[in-house]
Structure 1
Amino acid sequence: MADACARNDQRAQRLLYDGYVEVLYHTAYRYCFRREQVEDILQITFTKAFAAIDRFDASKASLKTWLRRICINTTMDVLKQEGKWETQWDDEIEIAVPPLPFDQLSVEEILRLIKELPREQRAIFNLYEIEGYTHDEIAVMLGINVNSCRVYLSRAKKELRQAIRCNEGV
């Protein structure tokens, strides 16, 4: 399919779009929770993907992984344009936080809780816990100090834990 897309085969491009738009929509939505913004991100993502599809290397990643990476990078670029990310925690140490009890919640409840996190915490939580990026990769992607990345993640987990307790009535 990638080869056909590289030849500007519109049918192949449509198939690629239809096959991945939902996955990419949900990926971007977890970061910004605004439909209009997600639609903009998807348009940019597919524009970038079709422009670079001739450089896609199936031996390095699946098409889905390659597209998700473009989508995540695009999402981070859009979020960074919304305003400067705070980085005042350059010397703060990451606080060890036990795992979150997500197994007690539905997907809808988890998404609602993540949606309530501040923008920076939500982005870093998603990148680290869901997408599997390292702190070093996230710091480079967002242009922040790696220690700030760790602090954002730690604070996100604390806020999620508190929200889960509140939902349980504890």
Structure 2
Amino acid sequence: MHRPGEMREKNLDIRVPEAFGNAVIGVRQDAPMKIDARLESLHDGILVSGEARTVITGECVRCLADIRKATRVEFQELFAYSEDEAFDYTVYDDYVDLEPVVRDAVVLSLPFQPVCQEDCTGLCPECGVRLLDNPGHEHEAPVDPRWAALAGLDSLNQDSTEEKR
């Protein structure tokens, strides 16, 4: 600390203390996370650069299938030696707290609308069947509401033909 030019590398294997993300996708509590960080001492503070690797889980917004993907995010932040409004983070007792930096980097990298695959066709709007599992899925063509009143005439016509026999 306080010696510009000094550099240390840290490799951390942790368990995520609490879940973060949103209701659709995120990192679950107690999920494993690997953090590789490089800490460099500067005049104003400590520059932390690195990457975090973990697994994000959630569900597809189109078909509600479970999603589980490995993700890798890079981060870089300056931790100031003294509290100053120009810096978001500060070095406390010769330590830097990476949790908010890593959390922000991972949450910002999450997809806004996660899908199980790019060409996911979603669910059938009539019966809810997953269309990727049933590619030939079809229903009878809906009757035009303007002609719906005439649909009963066909059955009446058949009934009267049978009565004549």
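Annotations for the structure displayed:
- Mean count of other Cβ atoms within 10 Å over residues 5-12 - structure with the largest value, from 1, 2: 1
- Here relative contact order in percent (Cα under 8 Å, 6 or more apart) is compared for structures 1, 2. The highest value is that of 1.
- Which of 1, 2 leads on volume of the Cα convex hull per residue in Å³, largest value: 2
- Read-out FRET efficiency 1/(1 + (r/R0)^6) of positions 21 and 117 (r between Cβ atoms, R0 = 25 Å, to 0.05), computed value 0.50, structure in 1, 2: 1
- Structure responsible for -21000, with helix-only ellipticity at 222 nm (-39500 (n - 2.57) for each DSSP H run of 4 or more, over all residues; to 500) calculated and labels 1, 2 on offer: 1
- Parent structure of the calculated result 0.10, given that FRET efficiency 1/(1 + (r/R0)^6) of positions 37 and 133 (r between Cβ atoms, R0 = 30 Å, to 0.05) is the read-out and 1, 2 the choices: 2
Read the figures in this text as sums done on the coordinates, not as results from a lab. What you see is a predicted model, and the numbers here were worked out from it, not measured in a lab. Cβ atoms are built from the backbone, for glycine too; each structure is taken alone.
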